[in-house]
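Structures incoming, each one as structure tokens.
FYI, it's all coordinate maths here, none of it is from the lab. Computed from a prediction, not measured in an experiment: that's the story for all the values here. Cβ atoms are built from the backbone, for glycine too; each structure is taken alone.
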Structure P
Amino acid sequence: MNLPFRKFFLFGNCFCRSKAASVGIKMLLGGIAYGLLEVMWRGYTHPSMVIAGGICFAMMLAIDRYLTAIPLILRSALCALGITAVEFGVGMLVNHLWHMDVWDYSEEWMHLFGQICPLYSCLWFFISLNILFLLAVGRYIESFLPRESAVR
């Protein structure tokens with residue numbers, strides 16, 4: 001069967017046949033990648049960052065899927081803004097409301113409540129640029145994979 005949503009769910013039919021499960025798997029993989037990136041950057045992470053990473057990766061997939069007419073640079077900027085917004089929201093929740101002190105950017109230039117700053121937004125832009133490029137490469141490779149047939 002040729003799945004109509006195959007392009008959006010990059011390699012999704014290799015994992016499962018359900019849209020929700022496919023998105024869940026991608027959010028889990030995105031969250032794990034986000035956590036690993038943070039461990040490589042500062043040596044540790046927090047479970048809230050894995051959840052934030054899953055949300056960010058789902059947002060990146062949506063931007064990649066629905067805004068294909070927009071140039072890659074602008075999609076990367078949108079992703080960076082979205083990731084920064086998610087980090088701000090999670091930071092206000094876990095750091096200010098729950099007082100968990102997961103991170104503090106108070107020493108960074110132009111920080112906002114110690115939760116976000118231009119430096120990390122710029123880093124997210126370049127990371128997003130690479131991820132969106134890899135998603136495009138993945139779709140290109142996927143176009144050569146055999147499609148499932150209706151006859152078994």
Structure Q
Amino acid sequence: MGFEIQRSKDGVNFEKIGFVDGKGNTSKGGNYTFQDKESTQAYYYRLRQVDVDGEANFSKTLFINAEIKNEVLTIYPNPTTSEIHLQTKTEWAKDNNLRIIIHDAEGKKVWEGKGNLLDLQENINLQLKNWKSGIYILKLQTPDKILQSKFVKL
């Protein structure tokens with residue numbers, strides 16, 4: 001029982017790329033996550049939901065373009081001890097619907113927030129000095145793009 005994640009280059013021929021266990025029989029729904037770490041181009045995705053009785057249903061197919069074309073997220077100073085600055089040349093930097101997620105080198109989420117780039121940067125800096133030394137991966141999500149960069153906290 002759970003969700004099989006499928007990917008396709010052409011929207012017709014799908015391959016299984018992962019599986020997420022279901023949370024049981026619930027009418028309230030649930031939140032699930034899966035990251036296609038090998039995706040660096042445009043793909044079609046769908047879910048194959050498998051029920052306890054073996055019945056399977058497919059979700060709608062989504063087209064996601066993960067290509068990054070000359071869009072760079074710069075984090076400085078890097079390495080840092082207490083604060084970072086985020087810089088990008090894209091037109092959506094002032095958009096209030098940006099989302100940043102920061103993971104440590106072991107993949108544990110250490111911070112997440114939504115808002116505009118400046119507010120997110122300020123909120124990160126309020127907590128950064130309390131984080132352990134190490135490598136961090138910052139992912140900036142917009143409604144249509146994902147930018148990712150690493151920084152080192154000393």
Structure R
Amino acid sequence: MPQLEVSTARSDDLDELVPLFDDYRQFYRKLPNPELAHNFLSERFKNRDSVIFIARLGHELVGFAQMFHSLSSVTADHVWQLNDLYVVLAARRSGAGRALVEKAKTYAARTGAKYLRVVVQKDNLALQNLYTGQDFKLDHDHLLFHCKVDT
């Protein structure tokens with residue numbers, strides 16, 4: 001079995017990352033749109049407003065995790081939002097998802113964050129199990145709301 005390696009993505013990885021990001025969006029019922037995926041990721045690299053980790057099995061890119069920095073007024077501290085986690089179907093159960101989450105946790109700790117936050121769909125039990133297996137705790141004190149705004 002090829003060796004699993006997790007590293008920080010660079011702009012050189014963009015073309016290889018786009019198909020995975022597009023597949024990730026399709027998993028959440030978005031229409032295929034490689035151009036949108038390319039533009040979105042290109043902006044992240046250009047603006048340096050996210051951190052993306054990639055997982056490779058051998059030379060094949062099999063997964064990614066994307067984090068965004070945030071602040072907490074209540075704790076008056078830095079936090080990270082692990083916003084995106086995706087592993088291609090053929091590489092699930094290879095340890096890639098777990099390794100990506102571990103890399104995100106290590107990075108958050110190394111950059112002085114108070115905590116690492118994730119949001120998971122209620123019906124995504126596999127992802128819930130992955131996170132709880134890596135010491136994430138369900139927040140019973142808060143509800144998540146969102147509001148679409150006109151642009």
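Values for this structure:
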{"item": "When mean count of other Cβ atoms within 10 Å over residues 47-54 is computed for each of P, Q, R, the largest belongs to", "result": "P"}
{"item": "Origin of the derived value 16.9 (mean count of other Cβ atoms within 10 Å over residues 55-62; candidates P, Q, R)", "result": "R"}
{"item": "Test item: helix-only ellipticity at 222 nm (-39500 (n - 2.57) for each DSSP H run of 4 or more, over all residues; to 500) calculated as -2500, pick one of P, Q, R", "result": "Q"}
